[in-house]
Structure I
Amino acid sequence: MQDTDAAARPKRVLMIAPTSFFADYGCHVRIYEQARGLTARGHKVLLCTYHSGRDVPGLSIVRTPALPWRRRIEIGASWHRLLLDFLLLCTAWRAARRHRPDVIHAFLHEGALIGTLIARLAGVPLLADLQGSLSSEVVEHGTFPPGHRVLGLLRRLESWVDRQPARLLANTHHTARWLMEDFGIAPAKVRVVPDVVDTERFAPGRLSAEERQGRRQALGIPPDGFLLVYVGLLAPYQGIDLLLHSFAQVAQQIDAYLLVMGFPHMQRYQRQAEALGIGRRVTFTGPISYFELPAWLALGDAAVSLKLSQTEGNVKLLNYMAMGLPVVALDTPVGREYLGEAGVFIPQGDSQALAEVVCRLAREPAERWALGRRLRERAVVEFPLSRAIDAMESAYGEVCPDPMPML
């Protein structure tokens, strides 16, 4: 049984993030909001991560040694990550000896593997924060084709890693069910720590009417033009190809524009938009700072996410919701869990269905307003930061009931 006093006591938390933190996309936002929320409640959080990425005010970060030939932001699988993860293991062990954590909180399966070794050496409990299936993601991201012989090995590794932590922190109820049903993890070890959104930072009314009109005009959008917005990584598994092909159909029917915010592969998708004849209607901004994102989202009339994954989280949906934007998304379990009955869902791969719903929303401002209001209310009630921090503190209290010594 959980010691409720232990859950509230400050802890020393060593976070392990095998990624180029901070960069402006999904899992980094989850890591940032968790670390920020725990720090605000008095926990001593130290984050270990790769050498690339940028520091964020208010967080204590330790980085791996730099690789002179590899300074870019790491996205997706690569052989370089094997060396980066070894360096992260060494860095995390040195940090653990100095920080003397009460608990290790590791992100993603790579982090959980590193955390397993550190936790055993340090004699402290490990919690693994998982946001999808490793063996599923490498197929969905195009790293390996379905049926590749390496997938069986990856699934066995994933199953072993899932069984090492004292607790698994799932970002959705869908992920929690998948861990229990597909991998046979005991329910007592699984806790849901939901993705969250800062509903004060992301809120309607971030721009005055004059500011909004001026910024839209600077992008070449006429006063009555309909603007669809997307933010996130630019990659096939995010559905960017489907989005552009569908928007070409939309542009033939209504005066519509598309704002695409994200990276990498921007030039590739700019060329694709030109080839589809929609180059002048699509604006690619490149990466947008997470801290400036609300003002950009405020320009939109509706938002879209076509992420193909059936297991990964999709934090951008929460940002859209908090801004009061109606949201068009692929019909996936995660999308349903976030958006509820107020989402506008389309079948996977159906560009015509996407074009039809976008045109409908463009022609029905009252429907847009009603959907956006319901999604904003849902974000405030169901996905506040406090809910995730409460869940983490509860899990910490279950596995490390002893208080942090007073300094």
Structure II
Amino acid sequence: MPLSPSTELLAQHLKSSDFVEIYAHHDVDGVAAASIICTALTRIHVPFHLHIRSTITRDMIPDDTPVLLCDFGSSLPDLPESVMVIDHHVPSFSGEFHVNPRLSGIDGDLELSASGAAYYVARELGENRDLTGLAIMGVIGDRQDFLGQNREILNEGIGNGVISTRPGFMLAGRTLYDRLFLATDPYLPGISGNDTVCREMARIVQPDLPAEDDSFFLSRLVLGVDEEASATALQRIVSDSYQLEREVIPWAPAMAAVIDACGKSGRGGLAVSLCMGDPAGLEEAWDIFSEFRQKILMSVESADVIDEGWYRVAYQTVSSDVADLLSTDISRSSPVFVIAGDDEFCSVSARTPPGLHLDLDSIVRTAAAAVGGSGGGHMKRAGATIPAGTETLFREAVMEAIPA
């Protein structure tokens, strides 16, 4: 296993700890990664305290206790050497306890997420092969591919009876109407958020057929999508889908969507409880999912266009989702930058559409540093935090760095 030296070392350090402070990113990859580690630590009786955060900085990290960061931390060069990091972003941290696929020559954009890396650590902590369902949450949430190590984890889950597969209708929701009306992954212009159309579409499905098997419904659905939709969005309506035999939401895309919504809505504790098998908050979690998806739709509808490919939205919690949507599900050939913020700081979510090759990690990192902020991430998906009032300077720095 390519990651084994680093996963073994970090696992041994966790085993020897009397207590661990865990900080995890609030998206589904970070929440799932932390939940995997927390489950594994519970099984070996190592106490911990988990914090779900939208970001992490050096001054948030205590110096007097073991600390583990999940799905962030790799990009921070000033972390104490003793900090443990499980991440898949472009690394600048040089500490000893650092699990990151990129350090082992594995593509952290496509072939292994933070939840997948956390799963390999959990395997070193004990018999935790039943956690493969959580391990693939990051693949779905970060739009990775089932290649390389991701494929290995998936195959292991299938082989152990934890995951099963079949073609499925990829829109998440409790009812067919919800799945259509709240469709943001993929986003279907002309359908998503259109109450009248969605109610009509939901009525035409044959009662004895799943939506993915009703060819008349699928044809009507595709024909009802506006021309601005990308081919990628249409192709993602029906795809290979995964059933999770041991999770509180058995259908993997729905599980990922609900966990992501809860984490980003400030309900990280609820998200983690679902990942750790407690169904008590499931109805509340679905309600949060619905509210979150409606915020995405409202933000797309009301976004201010600053310049070609540059947008400002009101809700910071959904800015990354709006950037994903605009870059992937709407036909375009240029990168997307979505800005949101308050009087002190602005967040920027940057994305490239399929087929456009730019190193957004480098571009965003350099531009953010030039205006007194910080940033980084992946080649195709990156983000930054910059001081309020520097948005124009940041945009100019980005545009200078993008090849003509």
Structure III
Amino acid sequence: MKALFWIVGLFALAVGLTLLTRYNTGYMLIAFPPYRIELSLNLAIVLALAGFFVVYAILSIVSGTINLPSRVRDFRRQRRREKARGATLAGIRAFFEGRYAKAEKAASNAMKLGESPGLNAIVAARSAHEMGGYSKRDGYIAEAETRAPDDSDIRLMAQAELLLEDRRAEDALRVLAQLRNKHTAALRLELKAQQQAKNWDEVIALIAQLDKRKVFDASQLEQLKRQAYSENLKQKAVDPATLDLCWQKIPTRDRKDNKTAAAAAQCFMLLGDNTTAHQIIEQSLESQWDSELVALYASCLGNDVVRQIDRAEKWLKSHESDAALLLTLGKLCAHQELWGKAQSYLEASLALAPSHSAHLALAQLQERLGQSEESRKHYQKSVDMVLNQLRNVTGGRRKSAL
């Protein structure tokens, strides 16, 4: 519809101009003594318009000629920019494709052309790192610091990641400390660095900080906390007071975790505090049953083993088919020289789930009772089970000379 209006308008204008020139009888007189020039008004208007367009064309040509060098410079600059951007994209794509040599070359070229020097320097550095060119990697990182000081975050994050891959946790932590604002990714990287450096108090603090940001799912969170608490307890097992302080700092809910409780119990046992160790195991088992943890219960004999036996027999009412619990009861009874009960519990454990520990415990019991033949058989079965486990681990092949 719009085009139709334009066509009608142009036709109307053409008709108007035709009528105007046909009925216009005016003229123009130009006097330049001794000459006089007389022109029709229509011709004068046409000549004026023609002159205007000629002058305009000449001025445009002159202006274009004068501005030609700057336009050429702008064109070359645009071509250079497009080439640099193309090299940047090619470098990033090649890096994620795993073509590191091509990625390094493209990123280096783009950096020389002045396109995103910070980003391209990091792509080149990471590519060189993947190919084992560590001196070139360090050179690119230094160049990123020099040529793109405002892009410090991307450089520091990449540098910290590369240092962690080289197992240089302390250096990575020093680099991360230079970050102005630690976002979630930076905190996760710091967590990894603190884990490598075995700074478990800092690891625990970072886990809590990241948990507030909903970074981990429930299983990840439990696994991270369990590892941090367990390793921290082992690190603090230098004296009873330091270990107890570390244990008390752990939230009550986490202290009842079976793996954490097992690590704590073993640390207290190492320092000779068996009473605290079996109390930790009891509290954890009351919260959540764990056969591996109950097996540790017989190793931390307190001052009142009879009370431990009574506690274990109460557990047996709810877990009568737990071979580890029966083995623990057998060991506790043997320690108290309750030979009959000890033998019954050990045989019941073997009936449910034969294990080299149960065979060994029963062999030692029978040896003390003077049952040499039966003792020898169980010793042999214990050794056979251990050898079978070794064969399963090694695939039946000897790794070295005996």
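Values for this structure:
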item: Identity of the structure behind 5.3 (criterion: distance in nm of label points 7 Å out along Cα→Cβ at positions 148 and 252, calculated), options I, II, III; result: III
item: Distance in nm of label points 7 Å out along Cα→Cβ at positions 164 and 316 derived as 4.4 - corresponding label from I, II, III; result: II
item: Which entry (I, II, III) yields the derived value 19 for relative contact order in percent (Cα under 8 Å, 6 or more apart); result: I
item: Per Kirkwood radius over Cα pairs in Å, the highest-valued of structures I, II, III; result: III
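Only the coordinates and a few stated rules stand behind these numbers; no lab work does. Bear in mind the structure is a predicted one, so any value in this text is a computation, not a measurement. Cβ atoms are built from the backbone, for glycine too; each structure is taken alone.
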